[in-house]
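J.: These are the structures in question, set out in turn.
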Structure 1
Amino acid sequence: MMALSNNYKHRKLRKRDFRSLWITRIGVAAKINGLSYSKFMHGLKLQGCEINRKWLSEIAISDPMAFSTVAASAKQGLAGQGSEALVG
């Protein structure tokens with residue numbers, strides 16, 4: 001019975017562990033491109049990019065040049081937000 005209980009609990013914890021791993025990987029890759037994790041994600045949201053954290057993590061590992069392109073897009077989103085804040 002205890003094994004079944006722990007099995008259920010650890011299936012739930014595994015999802016949390018993977019999300020934490022993805023966020024760490026994205027954060028490191030974003031730092032390499034000159035952004036913090038939170039600014040990177042906010043910039044992507046402003047650009048309307050709907051790539052989830054799992055795929056962003058995979059892109060950061062397997063294709064750093066493509067991740068640099070995504071980071072440049074996030075920077076553009078942040079730059080566009082700054083000019084709107086001054087006008088509005």
Structure 2
Amino acid sequence: MKSSDGNVGDPAVSSLYGKVDPGEFGLFITLGNFTNPAKNFAKSKSNLRLIDGNELVDLVLQDYEEFNSRYKGLLPLKRVYAPDQESEE
């Protein structure tokens with residue numbers, strides 16, 4: 001596990017991909033963002049997936065109901081409803 005501030009660039013993504021053997025898949029997840037060169041590098045690799053912080057949050061919210069109760073205990077979320085003020089106008 002590695003932690004750093006800022007955007008993840010092509011060197012880090014390329015380094016991970018260099019460890020991916022033929023027939024394997026690489027997954028790079030960051031709470032931040034990827035630089036454009038990193039994204040372009042990943043686009044050219046069919047067995048490499050990048051997930052940034054925004055997509056990670058979207059995936060968690062999308063699939064939270066399917067989580068095992070153990071993981072829901074580690075990440076307790078509660079659905080809250082709020083009125084949509086734009087639709088009232």
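Just so it is clear, none of the values below were taken in a lab; they were calculated from the coordinates. None of the values given here were measured: they were computed from a predicted structure. Cβ atoms are built from the backbone, for glycine too; each structure is taken alone.
J.: On distance in nm of label points 7 Å out along Cα→Cβ at positions 60 and 76, which of the structures labelled 1, 2 is highest?
T.: Ranking 1, 2 on distance in nm of label points 7 Å out along Cα→Cβ at positions 60 and 76, first place is 1.
J.: If P(r) over Cα pairs in 5 Å bins from 0, in percent computes to 3, 11, 18, 16, 15, 13, 12, 7, 4, 2, 1, 0, which of 1, 2 did it come from? Numbers along the way, then the final one.
T.: Details: 1: 3, 14, 21, 19, 12, 9, 8, 6, 4, 2, 1, 1, 0; 2: 3, 11, 18, 16, 15, 13, 12, 7, 4, 2, 1, 0.
This figure was derived from 2.
J.: Something else about it: Out of 1, 2, which structure matches 4.2 when distance in nm of label points 7 Å out along Cα→Cβ at positions 36 and 68 is calculated?
T.: 2
J.: Thinking of 1, 2, which structure, once helix-only ellipticity at 222 nm (-39500 (n - 2.57) for each DSSP H run of 4 or more, over all residues; to 500) is computed, gives back -29500? Walk me through the intermediate numbers first.
T.: Values: 1: -29500; 2: -11000.
Corresponding structure: 1.
J.: Compute relative contact order in percent (Cα under 8 Å, 6 or more apart) for each of 1, 2 and report the one that scores greatest.
T.: On the way: 1: 30; 2: 25.
Between 1, 2, the highest calculated value is found for 1.
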